[in-house]
Structure I
Amino acid sequence: GPMIYKTYLKIEHSDENIEFWLACKAYKKITSQRKRISMARKRFTSYIQPQAPKDINIDSPVRKAVIRNIEEPTQSCFDEAQRIIYTYM
């Protein structure tokens, strides 16, 4: 399942995609607004911001939408980026 796919992606140097997708899945389960803000920023700096250490392949309009969304993060602020990454998998 997902672990085999993650191993394959690591070999292909694309494991940031599954990591981001799984991080988004976990993010949606956060109920505390305070924790959601912290985790949204963490996901942004890890995967979305320019030159992020685990930069994912999303287009500029989606990246800009995420930037707007994390100002006041909701449960769905990464949905569009997660959907795009899912299409790559």
Structure II
Amino acid sequence: MPPKTESRIKALESEINKIRFRNKSVEGNKAWETSYSRRLLLMLFTFLAIGAYMWAINIPKPWLNAIVPSVAFMLSTLTLPFIKKKWVRYCWKK
């Protein structure tokens, strides 16, 4: 093979390796974004933040009252994949 062809093949192999590395990163990010661990942590942090805020402004039973917005947030994150699929199918124009 001519030297120019070899260098082009090496460049293409390098690009393919970069794409593979990027794809692994994207797959990991997607797995985290859709994981129940992330959703539970978000619910916990939401509960703690709202409870602390309600406690700081002297709302009666702040920790009990913080449950409703935390659960509502959790439910909204659970419905997003369903809504996204419908949106992509019916609304998104290529």
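Matching task: 1.1 is the computed value of distance in nm of label points 7 Å out along Cα→Cβ at positions 47 and 71. Pick the structure from I, II. Source structure: II.
Give the label, chosen from I, II, of the structure having the highest value of distance in nm of label points 7 Å out along Cα→Cβ at positions 7 and 79.
Values: I: 3.5; II: 5.9.
The maximum falls on structure II.
Among candidates I, II, the computation of FRET efficiency 1/(1 + (r/R0)^6) of positions 15 and 55 (r between Cβ atoms, R0 = 35 Å, to 0.05) that gave 1.00 used structure I.
Among candidates I, II, the computation of Cα extents along the principal axes in Å that gave 80, 33, 19 used structure II. If helix-only ellipticity at 222 nm (-39500 (n - 2.57) for each DSSP H run of 4 or more, over all residues; to 500) computes to -18500, which of I, II did it come from? Checking each candidate, the match is I. Of structures I, II, which gives 20 when relative contact order in percent (Cα under 8 Å, 6 or more apart) is computed from the coordinates? For relative contact order in percent (Cα under 8 Å, 6 or more apart), the value 20 is produced by structure II. A value of 13.9 was computed for mean count of other Cβ atoms within 10 Å over residues 39-46; which of I, II is the source structure? The correct label is II.
Bear in mind that the values in this text are calculations on the coordinates, not laboratory data. These numbers come from a predicted model, not from an experiment. Cβ atoms are built from the backbone, for glycine too; each structure is taken alone.
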